[in-house]
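Some structures to go through are shown next.
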Structure 1
Amino acid sequence: MSFAEHATLHDTPVPFNVRINTMTIHRILLMGNEHLKRVSAPVDDPSSPAVAALVDDLLDTINSVDGNGLAAPQVGVNLRVVVYRVPAHRIPAGARQQPVPWTTLINPVLTPLDDEKRPIWERCQSLPNLYGRVPRYNHIRLTYTTLSGESQTRVARGYHAMLLQHECDHLDGVLYPMRMTDMRDLAFVSELMPDGRDFFSYTAAQFDGD
């Protein structure tokens, strides 16, 4: 089933997209779009062809911009589906965090494992060229369903925990500025990193949540 077909099933307008060979790259919706304000619906059948097609589209789209996570609402589909990774080239030297390959999260549920929150810099494809420092739970448990319908659990700290909270927030219509406590910590990438980098230089301790 194509993206257009499964979007129509959920009464969802299809955003602009480009097909390159067998890849479908969608326009990532920007802050202000109505899809990014909605609470997304749970997926009834994680193993359906429509969900598999949606995941393929999400992966094609996020890989085209070398991102680390994308939620279905960001391409105009308000279903509780996320893809994410923690690639080796983003892990700072000395960090204990191991790479996480592309993982599909269907109907994810996050549970903080303690009350501690730490400010951490994060960015979003729906707010291009910006970073914000956001208080996030430092230690969480994630439960989710796979494309084959199996239930999985993983525990995360630091950057990994932030990334999961960030992506799952999209499923509830929340963008990271809504979590910020000091808007002075919202900055353009060019001001935060004037040397031309586009990914924040976390210390190993920050990345690991130590």
Structure 2
Amino acid sequence: MKKSLEGINFMSFNYEQEIDEFQKELDEFPQYLCRMCGRCCKSIATSDSHEELERLAELGNQEAKVFIDIFKRFPSIEEARKVVPEQVEQVLNELSLKEDFDINTVSFYYCPHITEENLCSMHGKRPTVCSRAPHHGWSCMPPGCGFEGWQFELREKYKGMARRLKEHLTAIEAVSDDGKVPGKEMTIEELRKIIEEKIKPWSKYGSMFW
């Protein structure tokens, strides 16, 4: 068994801790960054069509059910543009990058619980879709949102974590003679599947190439 790979101390790397610490940082949501402009409450879109949301809700998907129960659908994209035009255009531009983009399946929603002062009248019992917006570094928030800097840092941390996990895997592949992970009851293939699973949620943002 080879003992080292120059420049990488693979034996001291703890991928479980790497992932756990990253998840802990995600859980520490910086709500204070919200500027309370209300724009994200007045121009909401999802990656699913309205019909798909209804189907998911009927099948018992709780997130879809909560979304449909709370938010109201704009009659048209043009009506949504009258409220928050810059956000509507940003969302459409992002969705148009998808190969199967069809503007006829896009719907925008607004929250009827936001007051004229841009306060939430159901703040104490608002769902996670509201209390944890933006949900990640690639969430499409209105231009100038107070979370922009945080989202940028989060994107870089996502990429950094993915790279470190891949470097760890590459180092082990280079030094292992028996296909096993040194110091663990695990094969390299098992570790590869764990790492791929951890970065899979971000595949549409290019995580397989980070």
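Just so you know, all these numbers are worked out from the coordinates, no wet-lab data involved. All figures in this text were calculated on a predicted structure; none of them were measured in a lab. Cβ atoms are built from the backbone, for glycine too; each structure is taken alone.
Suppose you compute semi-axes √(5λ) of the Cα gyration tensor in Å for every structure in 1, 2: which one lands on 27, 20, 16?
Corresponding structure: 1.
Of the structures labelled 1, 2, one was used to calculate relative contact order in percent (Cα under 8 Å, 6 or more apart), giving 25. Name it. The value was obtained from structure 2. When distance in nm of label points 7 Å out along Cα→Cβ at positions 95 and 175 is computed across structures 1, 2, the figure 4.9 traces back to 2. For which of 1, 2 does helix-only ellipticity at 222 nm (-39500 (n - 2.57) for each DSSP H run of 4 or more, over all residues; to 500), calculated from the coordinates, equal -6000? Considering all the candidates, the number was obtained from 1. Across the set 1, 2, mean count of other Cβ atoms within 10 Å over residues 31-38 reaches its highest value in structure 1.
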